[in-house]
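> Structures follow.
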Structure P
Amino acid sequence: MIIYIDESGSFTIPTTNSSSISCVAGLIIPEHQSEEIFRKFAELKKGLALGVGERKGSELNEDQISQIIALLNKFNVVLEISAIDMGLHPQTMLEQFRAQQAANMVKNLTQEHHPQFVSALYQMKKEIEEMSYPLFVQAVISVTVISQILEIALVYYALQAPEELGAFKWVIDAKGHKITTYQVVEKVELLNPFSSNCVLT
């Protein structure tokens with residue numbers, strides 16, 4: 001299976017008292033159907049006069065989005081989205097949550113744990129504490145999406161297309177040189193047990 005991970009939004013607290021929605025999405029495309037999906041999507045894209053290159057979802061109208069969803073519904077794809085309204089989360093709340101998550105990394109360590117393991121967890125704790133709030137929130141949402149989509153995929157494809165469980169290929173949007181989601185996933189080591197390869201785009 002091919003798993004695409006991408007985010008939308010700034011994950012920043014708005015300066016005005018308003019909503020600010022950010023999200024991370026995971027889309028799974030069965031590898032044995034990928035060529036047909038891409039071919040039909042190229043045909044649909046041409047018919048919708050979307051031009052060449054990447055188009056943002058915000059640039060599409062309701063009818064165009066509906067046609068894309070209708071196309072994907074013909075195949076065994078899985079889509080999982082986690083979203084957050086940053087307007088509902090003041091900085092004090094984020095400070096407390098980040099501190100708690102960092103502390104959780106080491107709270108159960110004892111003298112019986114290997115020194116290298118202890119050192120690695122304290123390094124991860126330090127990195128969490130030093131994360132900017134937008135990156136930290138994106139990290140939490142990204143981990144949520146990846147965990148959910150893997151849980152769904154393992155059951156769904158075991159029933160619908162067992163051959164897809166033989167390889168997990170990840171395509172993660174790195175936003176040019178700002179490799180945020182990939183860094184998040186790499187640090188919590190979520191990809192390693194499931195991934196045969198990972199591609200940054």
Structure Q
Amino acid sequence: MVRHFVDMETEERVRRDDRAHVFHSWSAQGKINPLPVAGAQGCEFWDYEGKRYLDFASQLVYTNLGHQHPKVVAAIKEQADRLCVIQPAFANDRTAELARLIAELAPGDLEMVFFTNGGAEANENAMRLARMYTGRHKILAAYRSYHGATHGAISLTGDPRRWASEPAVSGVVHFCGPYPYRSSFHAKDEAEVDHGERCAGP
């Protein structure tokens with residue numbers, strides 16, 4: 001059982017240092033007040049007052065095994081003792097094993113794995129690989145989408161956060177997805193969505 005404790009001195013320091021030195025993404029810096037998080041376990045995290053929160057978002061949808069899962073923590077510690085980092089030009093037992101396991105689960109004849117540092121970089125390379133493989137330049141992306149904050153990935157992103165990066169990567173065309181609940185055309189039902197999409201044209 002995790003012990004929650006009150007540590008207001010640390011919370012004040014975290015808030016002060018965060019506001020003075022951390023530039024938060026996608027935020028008007030003067031209008032935010034980020035919650036200082038003291039710890040987490042399973043599906044919960046807590047602040048320095050001991051108040052607990054259910055992490056419904058799994059942070060940014062990446063803690064699907066829960067916070068501080070003992071097997072994940074043990075694996076990180078074991079790997080850190082053996083080798084903290086290795087650059088991509090070298091072969092490594094863990095990289096090779098993970099690639100093999102992914103290939104065994106992948107459909108068809110997908111046998112190769114390209115590792116990246118995160119989602120934006122993955123999308124940048126996916127764009128590049130698709131263009132090289134197909135010889136085509138145009139890429140379609142939905143308006144209701146987020147693909148990352150690097151130059152190419154933000155070009156794919158459909159929401160207004162992209163606007164400050166325009167003009168962006170050429171060849172990206174955005175389309176309205178079929179989403180009757182919050183229709184781009186303010187439709188009341190699927191028939192009106194279909195009509196709106198026909199009017200919008202190809």
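Throughout, read-outs are computed from the coordinates displayed, never taken from laboratory work. Keep in mind that what you see is a predicted model, and the values were worked out from it rather than measured.
> For relative contact order in percent (Cα under 8 Å, 6 or more apart), which of P, Q scores largest? Walk me through the numbers on the way to the answer.
Working: P: 28; Q: 10.
Looking at the calculated values, the largest one is P.
> The value 64 for percent of Cα pairs over 16 Å apart, for residues 52-115 alone was derived from one model only; which of P, Q is it?
On the way: P: 73; Q: 64.
Of the structures listed, the value fits Q.
> Ranked on Cα Rg over 2.2 N^0.38 Å, which label among P, Q comes first with the largest value? Present the calculation step by step, with values, prior to reporting the outcome.
Details: P: 1.17; Q: 1.34.
Sorting by Cα Rg over 2.2 N^0.38 Å in descending order puts Q first.
> Among the shown structures P, Q, from which was the value -15000 of helix-only ellipticity at 222 nm (-39500 (n - 2.57) for each DSSP H run of 4 or more, over all residues; to 500) calculated?
On the way: P: -15000; Q: -11500.
Corresponding structure: P.
> Further question: When P(r) over Cα pairs in 5 Å bins from 0, in percent, for residues 68-155 alone is computed for each of P, Q, which one produces 3, 10, 14, 17, 19, 16, 11, 6, 3, 0? Please report the intermediate quantities before stating the final value.
Details: P: 2, 11, 16, 15, 15, 14, 11, 7, 5, 2, 1, 0; Q: 3, 10, 14, 17, 19, 16, 11, 6, 3, 0.
So the calculation was done on Q.
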